[in-house]
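What follows draws every value from the coordinates through simple rules; no lab data is involved. The structure displayed is predicted, hence computed values, not measured ones.
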Structure I
Amino acid sequence: MPTISMFFGIIIRMYYAPKEHNPAHIHVYYQESSAVFNVFDCEMEEGSLPTKQQRLVIAWMEIHKEELLADWELCQNGEKPFKIDPLK
């Protein structure tokens, strides 16, 4: 599963098809926590993250939503996604 971005100790990854399923989502890892976020509404679907890191991920997703959707399409076609700039 490729890492598409990293910032402030947060790792953002996206799986390739055929293992992945809709709706479009990302996997987020921070220390011992992990979560899955829906790309369309930027909401956490499962798992847990500390509140501060959850807010950072949501802000990053809102800024990069179009890039995330483009990466999702690549992954669904079995292609490697592009890296996305970290939150600064």
Structure II
Amino acid sequence: MNLLEKIKLIERVDALIRRKATGTPSQLSKKLGISKRNVFNLINTMKEMGAPISFCKNTNNYCYEEMVAFTFGFISKKQQIISLPLF
């Protein structure tokens, strides 16, 4: 899996977490078309990047413990100065 594929998966997982629609690791692996082991690796990568992810046993979904935003890419210094905070 190359970097862009991994970023796309992270964006997809992020969207599912926000919709409270990840399901269990097995269900998430089916939604993403990857193995359960790769789901755990992806979640761990997101955690290493600072995502406060946990698994809620009550809802059987991954969730964020606090509000966060995932961004990846480059912006010009000019855009950075005029852009508003995400929160």
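Look at relative contact order in percent (Cα under 8 Å, 6 or more apart) for each of I, II: the largest one is in I.
Structures I, II were shown, and Kirkwood radius over Cα pairs in Å, for residues 6-45 alone at 10.7 was computed from I.
When you work out percent of Cα pairs over 13 Å apart, for residues 22-69 alone for each of the structures I, II, which one comes out largest? Don't skip to the end; give the middle numbers.
Details: I: 49; II: 56.
Once percent of Cα pairs over 13 Å apart, for residues 22-69 alone is worked out for each structure, II has the highest.
Assign the value -0.40, -0.53, -1.35, calculated as log10 I(q)/I(0) by the Debye sum over Cα atoms at q = 0.12, 0.14, 0.25 Å⁻¹, to the correct structure from I, II. Mind dumping the intermediate values first?
Numbers: I: -0.29, -0.41, -1.38; II: -0.40, -0.53, -1.35.
Attributed to the structure labelled II.
To which of I, II does the computed value -9000 (helix-only ellipticity at 222 nm (-39500 (n - 2.57) for each DSSP H run of 4 or more, over all residues; to 500)) belong? Computing helix-only ellipticity at 222 nm (-39500 (n - 2.57) for each DSSP H run of 4 or more, over all residues; to 500) on every structure in I, II gives -9000 only for I.
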